[in-house]
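What follows is a set of structures to go through.
What follows draws every value from the coordinates through simple rules; no lab data is involved. The shown structure was predicted, so the numbers you read here are calculated from the model rather than taken from an experiment. Cβ atoms are built from the backbone, for glycine too; each structure is taken alone.
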Structure I
């Protein structure tokens, strides 16, 4: 059997305490947001960027998720508008964007992920096959090695 819009809304309200919004041109699509009120832990201690890349690549390989990282360009600003010297950015960032049928709670379960952030998780429900696909985006941060 397939889920109807009213049963989906009732389930989202019961489980997550929020109302979904439906796309009026594609009524089989809906979205809902879940707030989190976790207190900030402050800055993560810097990890070696090479180790960070290895950790996230191995994490995805361990559950057979093809992944690629994108390096975020760093634009060093050496002086401000008043001509004062500024410190150079001492960290670098790589982003990732993966798609999988493995639930995120099974991907990110057995470790501490210092310097890694999940920016979004999108659940896509395939009505024809009854499948769920997860689109996960995030970032990995690490210590930048400044070259002279």
Structure II
């Protein structure tokens, strides 16, 4: 049902959830930065690239956090929506295109990552999804 004019558009509980979602993405992005600096001892340019790609993909995967805890993670309107998957594929192609197109690559300072580097990006970019699902479904901290 529609909300009344007196009810705020974003409630206090919504603000708490938004903050936790943002912190989860931050956790994944700072995680890859620390990992690439401390564990991989990557040069600064590569650290920036690991961080950049992780942020991009963490934001893309965040769509999978939208369904409420009452619906299955594996079978919900988001997972079953072909437009979501098409949008994810298009965004992946745009990121890949930016990397492959030399003028854009140079302007953005993008570098090719080694295969294992893409695994690191995938893991750290999916970390926020796992964390949010844990907080949402197991601990019931957010809605």
With mean count of other Cβ atoms within 10 Å over residues 92-99 derived as 13.1, matching label from I, II: II
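For structures I, II, which has the highest computed value of percent of Cα pairs over 27 Å apart? Mind dumping the intermediate values first?
Working: I: 42; II: 32.
Result for percent of Cα pairs over 27 Å apart over I, II: largest is I.
Which of I, II yields 4.5 for distance in nm of label points 7 Å out along Cα→Cβ at positions 12 and 44, as computed?
Working: I: 3.0; II: 4.5.
Clearly, the read-out refers to II.
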At a computed 38 (relative contact order in percent (Cα under 8 Å, 6 or more apart)), which of I, II: II
Which of I, II yields 0.75 [FRET efficiency 1/(1 + (r/R0)^6) of positions 28 and 108 (r between Cβ atoms, R0 = 35 Å, to 0.05), calculated]: I
Structure responsible for -20000, with helix-only ellipticity at 222 nm (-39500 (n - 2.57) for each DSSP H run of 4 or more, over all residues; to 500) calculated and labels I, II on offer: II
